[in-house]
Structure I
Amino acid sequence: MHERTEERLAAMLDTGRRELTDRLLAIRNERATAVATAYSDDGLVSATVDGRLRLVDLSLDERVFRTSDSAALAHTILTTVHAAADATVPRAGGDHGRV
């Protein structure tokens, strides 16, 4: 009887390990194909980031150059890139891809 209990426990652990491995592989594949684009509040900056958190596109509307406030522009770019990066992270029961 003790042997059967050990066998059942081993089978349960093996099943759990396989399920966890499958889920981790699915998450890795999801991340590998994730791409997200975010837009600044004023719509003048857009940033696209891939699942490896690499910036793959950055677009600046020509109107951003009408101001001489380079610090504000840098902040807007960073905020937009960070929003795109955050959007590539899969959320439980949520959608990702566009902010």
Structure II
Amino acid sequence: MYGWKYRNKGKTYCSSQDSRKDERGYPGWIPLSQLAFVEMKDWNRKNYAIVISNVVLMYLEEKGIDIKLIYLTTLPIEGIINEKVKVKTPQGVGLLS
């Protein structure tokens, strides 16, 4: 995704999702608190975990809390530990079960 910010929201374009509205991709607005700058080299992976249910809980190791992930959230896979999928997030490593 890429875009620009206005007040407390970021205008985004999802380049992987075609749109008749905009050639850059599907447009939308996301609260800035839900966005983070990341290096592309850290996120370009061969395998990704994609949420295919309404909500999934992810345990965020560094903060010791569960976070709700919503439908079609996509995160790069770091590996598998004790039948849990280890994923990379802007806040650190997360575990999906």
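Read the figures in this text as sums done on the coordinates, not as results from a lab. In this text the structure is predicted, and so the values were computed from the model without any measurement. Cβ atoms are built from the backbone, for glycine too; each structure is taken alone.
Data for the structure
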| quantity | calculated |
| --- | --- |
| Structure (I, II) behind the derived value 0.90 of FRET efficiency 1/(1 + (r/R0)^6) of positions 32 and 64 (r between Cβ atoms, R0 = 35 Å, to 0.05) | II |
| Relative contact order in percent (Cα under 8 Å, 6 or more apart) - highest-scoring structure of I, II | I |
| helix-only ellipticity at 222 nm (-39500 (n - 2.57) for each DSSP H run of 4 or more, over all residues; to 500) derived as -500 - corresponding label from I, II | II |
| For Rg/Rh (Cα atoms, Kirkwood Rh) computed as 0.99, the structure of I, II it came from | II |
| When mean count of other Cβ atoms within 10 Å over residues 8-15 is computed for each of I, II, the largest belongs to | II |
